[in-house]
Every structure is written in C-alpha cells, then in structure tokens.
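Take a look at these structures.
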Structure P
Amino acid sequence: MTTTALPESLPDETHGRVPLYRTIADGIIRDIRRGRYQEGSRLPASRALARTHEVNRATVHQALQVLKREGWIETNKGGGTRVARRSLAGPMVGPAPSWDRISSALLGRILAETGAQEGTNAPAHDLARLAPDEKEFPAEAFAKVLAEVARDGALLAYGSPFGYRPLRETLASRLQRRGIPADADAILIVNGAQQGLDLITRALVDPGDAVAVENPSYSGALALLRAHGARLLGVPLDAEGPEPEALRAALAERPKFLYTIPDFQNPTGLLASAARRRELVAAAAAAGVLVVEDAFDADLSVEGDLPQPLAALAPGHVVHLGTISKALFPGVRVGWISGPREFVHRLAALKRVGELTSPPVLQAALNVFVSRGDYDRHLLHVKARLRTRLALAHKTVLRSFPVGTRCDRPLGGWVLWVELPGGISGRALVEAARGEGVLVSPGGDYSPDRADASSLRISVARSSGADLEKALESIGALARAAVRSAQRRAPRAEERREEALIQI
C-alpha cells in the first residue's frame with residue numbers, strides 16, 4: 001500500500017490542535033488496551049478503517065505510522081498490519097496469578113487481622129489515633145536542620161545497617177542518664193519501634209512458639225506477633241503492673257520472650273511501680289526468659305520522675321526499644337534497639353538482609369536536632385499540653401460516663417483506659433460513637449484473644465480543649481444510654497429464667 005511520509009511536526013500540532021490522524025491512533029491504542037485487539041491479531045485493512053472513521057486513507061496511513069513508531073503495531077510483508085507482540089500493546093494473554101494459591105501463610109495471617117481500617121472520611125473528633133497532631137510538629141525547625149545536613153553528599157549514600165554512629169552515641173548518652181549501661185556499638189537504629197519488635201520476633205519466634213504479653217497490650221504488637229504465628233500468653237495487670245502470680249505461670253511455659261510496656265502502658269496508661277519492675281526482671285531472669293521493654297512513651301512523663309527502666313535493672317536480660325515517633329513526629333521513622341551486644345549484632349544482620357539500612361540523612365538531622373537541645377525544648381511544650389489534656393479528659397470521663405465507670409488519671413503518655421460497667425459492649429459503643437463523628441478504640445482490640453470487652457482506650461494526641469470535652473461527653477451519653485438499655489433487658493431475662501425453672 002502507498003504511504004505518505006509523516007513530517008516531524010505538522011502545522012496543526014504547532015497551533016495546539018490534535019491532528020485527526022493522532023485522534024485515530026489514540027482510539028486504536030484504547031481498543032488494544034481494552035483487549036479488542038489482542039497481541040498478534042490483525043488490524044482491519046486501511047480501507048475499512050478509513051470507512052469506519054470517515055476519513056481518507058492517507059489520514060489512516062499517518063495514524064498507522066504513528067502506531068508503528070510507538071511500538072503498538074508491526075507490519076510484515078504479505079501479512080498485513082498486526083498488533084505488536086511483547087510491546088506496550090496491552091495486557092499479556094493468559095490467566096492472572098491466583099493470589100490465594102501463591103500467598104504465604106504470613107500474608108494470610110496479616111490479612112485476617114481485624115484491626116481498624118482508615119476510613120475515607122475523617123471523623124470530627126479523633127480519640128483513637130496514637131499519633132501527635134501535625135499542627136504541633138516543629139516542622140520549620142527540623143526542616144532547617146535537614147537542609148543543613150543534606151548538603152553532605154555522604155549522607156545520601158548507603159549507611160551502616162547499625163545506623164548513623166553519631167546518633168547512636170547521642171542515644172547511648174541519653175539512655176545512660178536513665179541508668180541503662182548503653183553502648184553505641186550495641187544500639188541498632190530501626191524504622192520505628194514497630195520495626196524493632198518485628199526484627200526481634202523474626203529473630204526468635206517460629207510459628208507455634210509462645211510469647212508472654214500483658215493483657216491488655218498494644219494492638220500493633222499483638223497483631224505482629226499473631227502474624228508470625230506466636231502463641232500468646234496473656235498476663236493480666238493490676239495497679240502496679242503485671243500480676244506476679246500470672247507472670248510466673250506464663251514464664252513457667254518458657255516463652256521466647258516477655259513483651260512489656262512499663263512506662264505509660266498502651267492501652268491502659270499504667271506506670272509500673274519500681275517494686276513490680278524489680279520483681280518482673282527477677283522472675284524473668286530466674287526463668288531464663290528474655291524481656292523486651294517497649295519504652296515508646298518514656299519521654300512523656302508529666303508528673304514526677306520515672307522508676308528505673310527494666311534495662312537498668314537487668315541489662316543482660318532486657319532488650320530496650322525506643323522511638324521518637326510519639327513525642328516528636330512519626331514520619332521520620334527513627335527508633336532504636338539497645339541490648340546485649342551479641343543479640344543486637346544478630347539483629348543487624350537480619351536487618352541488612354531485609355532493607356540494607358535506614359536513611360542516614362534523617363538520622364543525621366535528628367542527631368543535630370537532639371544534640372542542640374531542640375528536642376528537649378519541644379518536649380517541654382508537648383508535656384505542658386499533655387498535662388492539660390489528661391486532666392481535662394479524666395475529669396470529663398468521671399463527670400459524663402455512667403455510674404460504675406473506672407478511669408485512672410495517667411502520669412504521662414497519650415492514653416486513658418476507661419472500664420465501663422459490666423455488660424456494655426466496647427465494640428458496639430465504638431460503632432455508635434462513630435455514627436456521632438467520634439473515633440475511639442474498643443478495649444477488645446488490645447486483648448490477646450481479641451474478645452469484646454467493656455472498655456475503651458481514649459487518645460488525647462489529636463484533640464484538646466472544648467473539642468476533647470465535647471467528644472467525651474458524646475461518648476458518655478452513649479454509654480449511659482447503653483447502661484439503661486441493659487438494665488431494661490435484665491428484668492426480662494430474669495423473667496425468662498424463672499419461667500424456664502417453673503416449666504422444669
């Protein structure tokens with residue numbers, strides 16, 4: 001067939017109009033992408049295409065030249081024009097992989113988790129997320145530090161899997177001030193405490209292995225441990241920390257480790273007493289069980305001094321996790337593991353296989369931010385706001401929630417734990433609150449067995465003042481209504497039991 005050479009540019013292109021041949025070519029590309037023309041199939045003859053598009057054959061020839069030049073079609077002598085094979089032409093022919101067949105058991109366990117999902121519409125009041133409000137970030141100050149250190153090209157290359165050494169030295173000094181005999185060579189920088197716990201779990205836990213956890217405990221940790229196939233041994237809490245008798249029973253099963261949050265425990269806000277800390281590490285050491293101490297909120301004390309960390313009491317038996325996510329901002333993703341050197345070096349080898357290293361430039365910026373005192377100055381503002389919010393939330397819960405509600409005022413951290421009168425479904429109350437534009441966390445999410453509970457976790461990280469008070473009053477009104485409904489049901493249930501006894 002006769003073709004007309006396609007100029008490098010046409011007048012109508014230079015004037016911003018789409019030429020007709022281009023429109024025809026784009027239409028054929030869409031048909032290829034949608035599967036109307038499969039790879040290797042023959043396109044209609046140019047005469048047929050001209051009739052379909054009601055243009056002359058010269059315009060069709062120009063469109064075909066564009067398609068050939070862009071790799072969509074190929075022409076063979078005597079074979080007509082066909083959709084190009086193994087090109088941009090569209091999806092490959094053949095069945096898609098069966099994701100259920102090829103997915104790992106680990107992925108299946110993760111997908112089976114029923115944790116809260118992010119909704120498309122943000123609620124008016126968020127009392128669920130445990131993340132600082134972005135409006136309160138020292139973003140401008142940190143941006144200046146980041147711009148300063150980013151001029152060093154070496155920080156834009158790969159770094160050590162252990163992390164940026166000056167930051168490790170800074171962290172070691174801060175940990176030493178809390179009594180932990182930390183060493184920069186026994187500190188591993190990780191992408192937040194969550195990755196640290198994942199590394200520890202991958203290093204120690206095979207499916208079916210036991211891990212002792214507080215009950216209730218951080219839902220993200222429970223989900224991670226379940227995903228790795230761990231068998232969870234729940235240890236109830238009392239007013240001082242993990243109950244001693246239940247703890248000894250769990251340790252007797254020789255779990256791979258005990259996961260505990262002694263400072264402003266998530267979700268209860270409990271600060272473990274000094275005596276209970278000593279009792280815990282003594283029991284774990286006697287049983288030969290490693291302790292993983294999650295100190296994610298240790299910088300957020302608003303009243304008094306903290307008791308000694310577990311890692312200060314028994315450094316050879318405790319792995320200490322830390323992070324700046326909850327006190328500064330989570331997006332930087334800098335956490336750390338401090339512990340026995342041999343174990344930390346094994347974790348570094350595991351980290352190297354999975355991700356090589358953590359971003360050196362962010363670690364360098366954080367090191368400057370902390371070393372200059374900017375972080376500690378920021379903490380003063382955070383703790384002042386936090387003290388006010390905790391007091392307001394505690395007062396509002398006691399005033400607005402039904403009689404029989406229990407809620408202790410934490411001495412730091414972002415959360416309060418509310419225990420409702422018996423018979424109230426935490427999950428049902430959470431759903432009712434969502435309908436009122438308030439997001440809050442059900443207590444059942446923090447149970448090792450995920451059973452529903454008459455409890456709620458309230459986060460004050462993203463709400464304050466009148467907004468916080470209004471949100472809690474709304475939940476309180478719903479809780480009081482739930483109690484009244486339960487009381488109305490109780491006599492009817494008792495009547496049915498009496499009728500059943502009479503019939504017997």
Structure Q
Amino acid sequence: MDGIIGVYGADDDELVSKAFIATGACQHRGKASTGLAVGNGKGIHIYKGLGRIAEVIDHNIIRTFQCLEPVAAIGNIGYTKRRIPEKINVEPIEIHPKNDSELKVVLTMDGYLIKEDDIRAELEPDYRFRTNNKTEIVGALLHKYISQEGIRFEAGARLVDKLHGRGTFALIALVHDGKETHLITLNDDKAFEPFCYATIDGTFVASSESCSHRRLGGTTEKEYDGAEMTICSSGGVETKRLRDKEMMPDIFQAVYYGNVGSLFRGKEIFQIRKELGSELTKHYKSSRADTVIPNPESGWGVTVGIAEGLGKKLYPALIKLPQAVRTFQEGERKARSQEVGLKFGGIDSLLQGKNIAMGDDSIVRGTVSEGGSVWVAYNAGVKFLEFWVSYGPMFFPSFKEWHRGIDCLNELAAQRAFKGSNPYDKTLDEVNEAVAKLIGVDEVKYNTIERIRKVAGDGSLQALDASYPISEEFWPDWLKEEVDKFNRYRNA
C-alpha cells in the first residue's frame with residue numbers, strides 16, 4: 001500500500017518541492033521509508049532512506065535536487081513490506097542490466113506480484129537483482145520491453161499482458177534514453193490499485209491518491225482506468241488506454257486505506273464511509289446506544305453515518321495516543337494485541353455507565369478486543385457495547401498475505417469464531433453473534449455485501465467473497481479448497 005507520485009514539468013522551478021509535498025500528502029499510506037528521484041537531460045539521481053518523509057528529505061536535499069534543473073521527479077512513501085524495514089528495498093529502485101544499455105530506468109510501484117520466481121529466473125541472465133522488492137522485477141520487465149519497443153505504448157501493453165492475472169500494480173518510472181528523461185505511468189488492466197492524475201499550473205502530477213493534487217492546490221483530472229498509460233517527454237504528455245478489460249478496483253481502499261479527502265472512482269472517500277454507516281442503520285434500524293463513538297481514525301466516517309442514521313449524539317470518546325504504532329501488518333496476534341494496547345485512551349466522563357455504539361471500518365483478526373479500543377471502552381465503565389462495522393465479515397485473506405500460508409486464513413475473526421465448523425452456511429445474524437462473543441462485545445453489526453456495493457460500486461471484495469484480481473491458476477491449493485467450500489455452502 002505504498003504511496004507513489006510522479007511530477008513532470010520541464011520549466012517548473014519548484015518541481016522538487018512539489019514532488020516532496022505531493023509525496024508527503026500520501027504519508028498515511030506508509031511510514032517505513034521514503035525516496036525521491038529526479039531526472040534531467042544528463043541522467044537520474046536518487047535519494048532515499050528509512051523513516052517518514054520529514055525524517056529522510058530535508059530542505060537541503062530539495063534545494064540540491066532543484067539545482068540539477070530536473071524535468072521530472074518521482075516519490076515513494078513505503079509501507080512495511082517486511083517485519084524489519086531494509087534500506088536496500090526502499091523505492092524508487094534503479095534497474096541494473098548486465099549488458100550495456102543506453103536506457104536508465106528508475107521506478108516506484110504500488111502493488112504486488114504472485115509467484116514471480118519464474119519471471120525473475122527469466123530475467124536473471126540479463127539483469128542484476130539487488131533487492132527482495134517485487135518492484136525491481138516489474139522494473140526489469142519494463143526496461144526489457146522499452147529496450148525492444150522503444151519508449152512507446154507498445155512496451156506498456158506487453159508489460160500489462162505479461163502480468164495479467166498474477167499481480168496488481170500502479171507504477172511511475174523515470175526513463176533516461178541518453179538524451180532526455182521521460183516520465184511514464186502505467187497500471188494493471190483491472191485498475192485494482194488507486195491511481196490518478198492532474199495537470200496543475202502546467203505541471204503533470206500522477207499519484208496513488210487525489211489528496212496529492214489537493215495538497216498542491218489542484219483537482220484531480222481523472223482516475224486511471226485499467227491498463228492506462230501516460231508518457232511525458234519534451235514532445236508533450238500523452239495518455240492512452242492499452243487494454244479494455246473489466247475493471248476491479250479494490251473496494252477496501254475506500255473502506256480503510258484511503259485518505260478521507262481522496263476520491264475513489266469519482267466519489268469522496270469520507271462520503272463513502274458515511275454512507276456505509278447510513279446503510280448499516282437502514283439494515284439494523286434500532287440500537288440500544290445512548291452515544292455513538294468512532295474507533296479512531298478510520299472509524300470516523302462510518303460513525304458519522306451511524307450517528308445521523310440513529311439520531312444519536314456523536315462524541316470522540318476514544319483518542320489515538322501519540323505513541324500509536326500501525327498494527328495492520330503485524331502477523332502475530334500476541335504482538336498485535338500488545339501494540340494495539342498502545343494506541344488508545346478513553347474519556348471516562350463520556351463512557352462510564354453508558355450504552356455505546358462504536359463504529360469501525362472492519363474486523364480483520366479481531367485484535368481490537370485484545371488490549372485495544374474495546375478493552376479501553378469497557379475499562380472506562382461502558383455498560384453495553386455495540387460494534388458497528390462498515391465492511392462485511394472477512395472470510396478470506398488478501399492475496400498479498402498468501403505467502404504466509406493457511407495461517408492468514410485461520411487467523412481471521414470470522415474464521416476463528418467458527419473453529420471446528422465453517423461460517424459460510426451461517427446467516428449474518430449468526431455471524432454477528434459468534435464474532436461478538438469472540439472479540440468480547442455485546443453485539444456486532446456487520447454490513448451486507450449488497451449495501452457495500454450500493455455505496456462503493458462494483459469492484460473487488462476479495463475478503464468477503466473471494467473476488468480476487470488474481471487468476472485461479474495462481475491461487476494456493478488451500479485457498480482453492482476453501483473457496484470451493486464457500487461456493488458449495490452458499491449455493492446449496
């Protein structure tokens with residue numbers, strides 16, 4: 001879930017500053033690492049390190065890069081790809097062909113590949129791989145196809161075809177051909193990862209989220225459709241869709257990952273979350289709650305919709321503490337529960353003796369109850385707690401977790417709640433009851449898949465119904481068996 005940006009403006013004397021600001025606007029997407037690369041008529045220069053953008057890039061770096069008179073820049077905010085971040089894997093990444101090449105390619109990517117060992121083996125005779133980052137494999141493919149096709153849309157089409165069904169990506173690359181630096185953007189044919197662009201005061205700006213455009217004082221011109229590519233050069237800026245396939249945007253980006261002010265397929269993410277809360281109240285209709293509170297921070301949007309739908313007061317009774325750490329990717333439940341315990345504090349005067357409806361975006365593993373927000377609420381004296389969830393029961397893991405094996409399935413709350421049986425032939429009320437017991441609340445109120453689609457539109461709801469952007473031939477065997485079971489019970 002990296003944040004990526006690309007800026008092209010040959011006559012922009014604030015180009016690097018704009019790249020810094022646009023990249024920083026995506027800081028919510030990761031804080032493990034930061035990198036910037038700039039390109040001019042002579043080549044491409046990279047600066048990167050571990051930590052948040054303000055910890056890695058300072059005004060001296062910005063001034064030095066701007067003195068190089070760049071025509072283009074790319075930036076990355078890195079999400080933790082491994083338990084311990086490693087500088088070698090920080091993006092942007094330079095591609096290293098073994099044979100002399102006039103092309104220099106540096107890129108950054110948001111996305112993921114499945115079972116890429118054969119692609120790596122295919123490329124190893126011609127490229128030196130220096131990282132464990134899948135972005136480097138995609139970059140080597142891009143270099144190969146540009147070497148064969150030129151800096152043309154045909155090269156992008158070959159990359160899209162090569163990775164169809166086995167990965168998702170939105171990438172931004174600087175390509176120096178010995179004469180000038182080009183900026184290239186490209187995404188997969190399903191448009192799974194969010195990606196958009198704008199022209200702001202004559203400068204082209206591509207980003208993983210529209211919040212970058214707003215931060216620069218502009219507005220998003222367009223969200224990329226699937227297999228859409230932009231080539232920026234001294235000859236101008238041209239955008240073309242290379243393949244017309246059915247798109248499958250990741251709905252969870254709108255539910256959880258995205259910045260509340262960004263757009264998701266033309267709709268503000270805050271409004272999506274608020275409407276999901278409203279739909280919850282239409283489904284459940286009533287509540288015992290005296291007060292509605294959000295589970296900060298991503299629970300705010302849905303909670304506004306819940307409070308309005310129920311006609312009840314909304315209070316920020318939980319606070320996210322300054323020492324909070326991001327726990328979503330922590331694989332071990334014990335470690336997650338300890339880290340979640342550092343995230344929240346409660347306001348006793350708003351919670352003690354009250355019936356509370358708490359709104360949140362999702363329940364993944366259920367560790368919110370293990371030393372986290374639920375514990376804080378009860379510890380402050382809450383009498384009765386309803387846990388309202390904007391998303392549905394998550395039966396399946398993200399494909400980005402498959403590498404961990406079947407554990408990533410078994411640790412899901414909706415699976416743990418029915419250990420020894422299965423959740424697939426249960427009604428939503430039965431799932432609500434079982435998960436409530438598991439995480440230690442009085443009630444759980446999940447959303448329905450129909451209401452989620454009504455609000456967010458069509459796309460991938462992979463965790464709810466196994467609508468993966470990955471072709472089944474690349475699924476692990478344990479997942480194929482589980483999805484077969486899901487389909488049997490649901491269609492019975």
Structure R
Amino acid sequence: MKFIRVFCLVWLTCGIGGLPGATKATPVRPNVVLVLTDDMRADAMECAGHPWLKTPHIDRLAQEGVRFRNAFCTTSLCSPSRASILSGVYAHRHGVVNNFTEFPETLPSFPRRLQEQRYDTAYIGKWHMGENNDERRPGFNYFATHKGQGKYYDTEFNVDGQRQVLTGYYTHRVTDLAVDWLERPRQQPFLLMLGHKAPHSFYLPEPQYSNAFDRVSIPYPDTAFHLEEKPEWIKQRLDTWHGIYGPLFEWRKTFPDRRPEAVRDFAAMTRAYWGTILSIDDSVGRLYQTLRNLGQLDNTVFIFMGDNGLLNGEHGMVDKRTMHEPSIRIPLLVRYPPAFKPRVVEEMVLTLDIAPTVLELCQLPPIANIDGRSFQKLAQGKPAGWRKSWYYEYNYEVQFPYTPNVRGVRTDRWKYIHYPTGDGQADRHLAELYDLASDPMETRNLAADSRQSGQLKKLQKELHRLMQEAGGLPDKMPLDAGVKQELPDQKIR
C-alpha cells in the first residue's frame with residue numbers, strides 16, 4: 001500500500017493536470033480550489049489589517065498571491081451572490097434573488113464548463129441555494145452538502161448520495177472530505193469548491209478558540225450613534241433582528257436593550273464571530289499542505305473569498321443586505337504563481353468576475369453574454385480599460401423585512417444609493433450619497449446637499465446606464481412593505 005501511495009503521488013506530480021498521453025509540449029491546464037466563506041468581512045484577516053485576528057494560513061495566500069483590496073459583491077445576500085460567482089451574471093439575470101431559490105439547472109456556470117472539458121469537479125460544504133434540497137447539482141462529479149444553513153456541530157449531510165451525520169465541528173469535517181477527495185488518484189485536472197458555514201450566524205467557535213478574544217474590549221462602532229442624516233428605515237431597524245439593540249442572533253436574550261451595558265452582548269457575539277474564522281484559517285492551512293504534498297500547489301489556482309460582507313454594528317446594523325461598505329466588501333485572494341506575482345490590486349473587482357477569470361486561467365472559452373470580466377491582466381499589473389463603476393441590487397424580502405429594495409452605483413470615489421418602492425411611485429426613503437475619498441466610513445450623507453446636486457445627477461445617470469447595459473431595465477422588484485419588528489421564522493434564521 002505504501003508503494004502504491006508513493007507511485008500515485010509521483011504520477012500526479014509528473015502528470016500535473018494533464019490528460020492521458022500528455023507530453024511536455026501539451027498545454028497544462030491548472031487545477032482550481034475555491035474556498036468560499038459565508039458572511040466573512042473583508043477586514044477579518046490579519047493581512048487586511050485586523051488588529052486581533054491572526055490568520056497565518058490565509059495571509060500566506062496573500063503573501064504568495066494577489067490580494068484584491070477592493071473586492072465587492074453585487075448583491076449582499078448569500079444565495080444571489082453565490083449564483084453570481086458561479087455564473088458571472090447579476091441576480092436579476094440568473095433569477096436567484098433571495099435565499100430560497102435554486103440555481104437554474106440550464107444556466108451556464110464555470111463548474112459546468114470545466115466538467116464539460118474533462119475536469120474532475122467537486123462541491124463540498126454549504127451550497128445554500130434551495131433550502132430543502134441536498135441533492136447533487138449540475139456541474140459536479142462529487143457533491144456533499146446539506147439542507148438549509150447547517151449546524152456548527154453534527155450536521156446531516158448528503159455525501160455523494162449517502163445521507164449521514166458528520167459528527168464534530170463543521171469546518172473540520174468538510175475539510176476532511178475535501179482532503180480525502182483531493183488525494184484520490186486521477187488523470188485529469190480538478191476543480192474543488194469548499195463552502196464553509198463559518199463565519200455565518202449563529203456564531204459558535206470550537207472549544208480551542210471559544211475564549212481566544214476574551215481580553216479584547218469591543219465597543220459599538222462610533223457610526224452607530226450618528227444617524228441624523230441617514231434614512232429613517234435605518235433608525236427603524238435598530239431594535240429588530242438586524243439592529244444592534246435587537247437579539248443579536250440570540251446572543252441577547254432580552255431585547256430591545258438600549259442600555260450602555262448591553263454592549264457586552266454585542267462584544268460576546270463579535271468574539272464568537274472572530275473565533276469561527278480561526279478554524280477557517282486552519283482549514284486553509286490543511287488544503288495548502290495537501291496540495292503541496294501532492295505536488296499540485298503551484299499548478300492550482302487557489303482562490304479564497306467570501307460570498308458577501310457583514311455589518312457588525314456600523315450605522316446601528318448587523319447582518320448584511322444594504323449597500324454600505326462593510327456589507328458589500330468581500331475578502332478575495334488568488335494564488336497562482338505561473339500567472340500572478342505577489343501584489344495588492346486597488347481596482348474594483350466583483351463576484352461577477354470569478355467565472356470568467358477561472359475560465360481564462362484554465363485556457364477555456366468564456367461563457368457568452370455575462371456581466372463579469374476576467375481580472376487576469378489586472379492581476380498581472382495591467383489595469384488599462386478596467387471598470388470605473390458598477391451597480392448594486394437587492395430586493396426586499398418578506399421573510400426578513402428589515403431592508404428596503406436597494407439600487408445604487410459605486411465608483412472609485414463616489415457612492416449613490418436609493419430605495420425604490422417597487423410600485424413605480426417616487427422613493428419614500430431618503431437617498432444616500434457619499435464621497436468615499438473624504439468619508440470612507442459613510443458618516444456624512446450628501447444627498448440633500450445642494451452643492452452636490454450635479455454629482456447626484458451624474459451618478460443617477462450612471463446607474464441608469466449600467467442597469468440598461470446589464471439588462472436590468474425595466475427594473476422588476478417586490479413591493480417594499482416597510483421595516484417590521486417581528487422575528488424571522490426559526491427554520492430560516
């Protein structure tokens with residue numbers, strides 16, 4: 001057995017990504033490993049400047065690859081964003097506009113394209129498109145997932161057709177499956193997508209990290225107390241499921257609680273959130289070492305990213321969905337030495353760009369008529385012609401009635417957000433306009449400042465242009481029924 005194991009490792013190393021009969025002249029297609037976290041903030045890594053989180057394995061990817069300092073999702077909600085990552089198109093085009101809709105079976109995706117080109121493909125972990133379906137999805141030879149959100153401990157999985165409870169901590173168990181799958185002998189290049197539950201609520205660190213941040217003092221963000229120029233719906237959200245005075249994903253038992261000392265619940269929640277990320281870092285380290293042991297590390301496009309950001313008290317809010325910076329920013333690191341030297345990229349890249357980039361790096365034809373574009377040249381230090389603006393969309397959810405319909409545009413410097421009602425009538429919520437160069441924390445809403453009326457009109461025109469270009473007009477959305485105080489159904493939290 002030891003001889004067979006060594007032989008397989010040597011064979012894989014020599015036949016790196018090749019097909020049967022490959023020679024030295026045969027183009028080598030890289031493998032792809034994409035690690036997808038859930039609700040991870042862009043600043044929740046030491047390499048991004050976090051003062052407390054130590055993430056050495058994630059940081060190694062940044063040190064040896066490309067870190068995109070300004071990476072964004074185009075809808076800050078799990079299922080729509082995941083569908084955009086796979087397909088390269090906006091939510092209004094792929095149709096997954098909430099957390100309860102399946103990824104369309106006939107929609108082109110980069111995993112399907114890789115599978116068609118004889119890649120061995122696998123998805124392991126949280127899929128999160130179709131709450132009650134744990135069956136294999138198109139584009140993957142191997143599939144291991146579960147229904148709903150999953151649990152941090154002892155989640156029931158459907159592991160490639162066999163339902164079983166994977167006892168133990170979620171992050172480690174999906175990593176076990178991933179490592180086992182990577183170590184299988186194969187003659188073709190591979191795609192592995194690993195979807196973590198962490199750091200999604202309800203945050204539950206494993207025991208070794210449950211007290212890692214006990215000595216860190218965590219106040220509410222200062223922006224939580226400066227809402228004078230904000231739309232009224234943000235103030236209405238303060239006491240709800242998505243507000244800082246609400247239940248904080250059950251970390252606060254009695255609510256609403258506006259007392260200063262209630263910040264202890266917010267601090268406990270934040271410490272737990274950070275703790276789950278330490279386990280993700282361990283997982284990244286195991287994947288990195290496995291690829292190295294197999295001789296596949298430098299022939300693998302290793303992508304680490306989040307599906308969307310997270311508000312952690314900013315502007316008095318928790319959760320995501322809004323177009324404010326903590327909600328739309330995502331971590332994005334790409335390590336692939338044959339194409340990329342270590343660097344930090346400042347230009348704006350989007351979840352829409354993952355699919356075309358992967359296909360270009362794998363030397364495969366692009367998916368036609370998509371909204372994203374490959375950032376291969378950008379990551380090689382060639383920014384000419386790169387985007388200067390993009391737009392954001394989110395649709396009101398009756399299951400989580402704490403955020404209105406959102407449409408907005410972001411440029412290198414400016415951001416304009418408005419909140420359409422969904423019935424064609426005039427917006428009833430105050431719009432938001434920010435000069436991010438002078439106000440990166442979005443504290444001064446300039447929408448009502450007459451001195452900025454020209455800039456406001458310019459951005460409104462740009463939003464219309466971008467939506468029209470992406471087929472987003474006429475703009476279809478649900479009716480905004482207003483911010484509600486009731487808690488969401490226990491089954492979908």
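Taking Rg and Dmax of the Cα atoms in Å from the coordinates of each of P, Q, R, which one would give 22.3, 77?
R
Assign the value 21, calculated as relative contact order in percent (Cα under 8 Å, 6 or more apart), to the correct structure from P, Q, R.
Working: P: 16; Q: 11; R: 21.
This figure was derived from R.
Work out the source of 16.0 here, i.e. which of P, Q, R gives that when mean count of other Cβ atoms within 10 Å over residues 215-222 is computed.
On the way: P: 22.8; Q: 16.0; R: 13.1.
Attributed to the structure labelled Q.
We did not get these values from a lab; they are worked out from the coordinates using the rules stated. Small disclaimer: the values here were computed from a predicted structure and weren't measured. Cβ atoms are built from the backbone, for glycine too; each structure is taken alone.
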